[in-house]
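I've put the structures underneath this note.
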Structure P
Amino acid sequence: MMIRLCKISLVATIAAFFILVGFGNIIDYGTNLAFVQHVLAMDTIFPGSNLTWRAITNPRLVTLAYWSIIGWEIMSAAILVYAILRLTACCGDRQRFAQAKPIAVLGLTCGLLLYGLGITVIGGEWFAMWQSKTWNGLDSAARFMLLDGLVLLALLAPEA
């Protein structure tokens with residue numbers, strides 16, 4: 001049972017992260033919107049880049065992208081909180097605990113998709129965020145993907 005409690009605590013860590021990130025993006029809306037605007041506008045990548053045709057500067061599309069990110073963070077947090085409640089409710093029963101794990105796997109996968117596909121692939125590569133010294137979130141995304149991925153592996157590790 002101790003191992004299951006540890007797994008629940010790790011999932012709770014990721015849930016807390018998403019709650020704080022989603023809340024922060026709403027409370028500090030302008031700062032984080034500026035980040036999204038600059039990444040999508042590609043205005044701080046290498047001068048003369050042939051990739052700038054990909055840039056998005058339409059304010060409505062930028063706002064839609066930003067609210068999509070916030071919505072994904074809130075959705076991920078909600079899934080993980082629900083998973084914690086389910087995992088905690090059946091922590092004493094190995095079989096029921098195993099049956100509740102897929103909800104946590106879904107929430108953790110949502111996190112990996114946001115920071116892997118959303119930030120690293122789309123932001124980092126499609127919008128060439130890696131070229132920006134000012135508006136580059138790849139290091140932060142990598143740290144979070146590592147944490148999220150380790151929690152996912154720990155959750156899925158079989159019990160003795």
Structure Q
Amino acid sequence: MIMARPPLPPFTIETAIEKVRMAEDAWNSRDPQRISLAYTPDSVWRNRSEFLVGRDAIVDFLTRKWQRELDYRLVKEIWAHDGNRIAVRFAYEWHDEGGNWFRSYGNENWEFDEGGLMARRIASINDCLITPSDRKFHWPSGARPDDHPSLGDLGL
């Protein structure tokens with residue numbers, strides 16, 4: 001039985017934007033188990049130089065990620081879409097245990113199965129050290145407020 005996770009492909013610009021925002025909100029929850037359910041049980045990832053397969057690996061990866069990347073705040077923006085694929089760009093801010101702040105920039109390529117679960121995620125990410133006064137993402141933990149500026153609005 002295929003589990004459906006709308007919106008489903010083929011994506012329109014509206015449903016692709018909805019899918020991107022749903023992913024952003026889930027990642028901002030910092031709940032690895034919840035996030036893993038948006039992926040196929042055998043989902044394949046490349047995240048920077050790590051290669052993962054399956055939901056258990058995703059949960060382990062995200063758990064490690066947020067033990068290191070503290071006070072994480074993410075903004076995603078659609079770049080392109082076609083059929084069952086979506087490309088996004090993103091930026092997120094976080095700090096390490098020493099209080100050093102970073103903004104991480106990246107691009108992701110997503111491929112979905114017919115049920116709307118992500119079967120493949122390819123992410124390229126670069127980290128830039130920033131000062132606390134350079135931070136742009138200040139909302140409380142959780143989903144980005146609807147009135148918060150987009151990456152384009154922020155010049156990122």
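No lab work stands behind these numbers, since they all come straight from the coordinates. Since the model is a prediction, treat every value here as computed from it, not as a measurement. Cβ atoms are built from the backbone, for glycine too; each structure is taken alone.
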- Query: 32 is what came out when relative contact order in percent (Cα under 8 Å, 6 or more apart) was calculated for one structure; which of P, Q is it?
  - Reply: P
- Which of P, Q leads on distance in nm of label points 7 Å out along Cα→Cβ at positions 85 and 101, largest value: Q
- Answer label among P, Q for the case where semi-axes √(5λ) of the Cα gyration tensor in Å, calculated from the coordinates, equals 36, 15, 11: P
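One of P, Q was used to compute helix-only ellipticity at 222 nm (-39500 (n - 2.57) for each DSSP H run of 4 or more, over all residues; to 500), and the answer was -23500. Which one was it?
Among P, Q, the structure yielding -23500 for helix-only ellipticity at 222 nm (-39500 (n - 2.57) for each DSSP H run of 4 or more, over all residues; to 500) is P.
If P(r) over Cα pairs in 5 Å bins from 0, in percent, for residues 29-116 alone is computed to be 3, 13, 16, 15, 13, 11, 8, 7, 6, 5, 3, 1, 0, which of P, Q is the source? Don't jump to the answer; show the numbers that get you there.
Working: P: 3, 13, 16, 15, 13, 11, 8, 7, 6, 5, 3, 1, 0; Q: 3, 12, 19, 25, 24, 11, 4, 2, 0.
Attributed to the structure labelled P.
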- When you work out distance in nm of label points 7 Å out along Cα→Cβ at positions 61 and 141 for each of the structures P, Q, which one comes out largest? Q
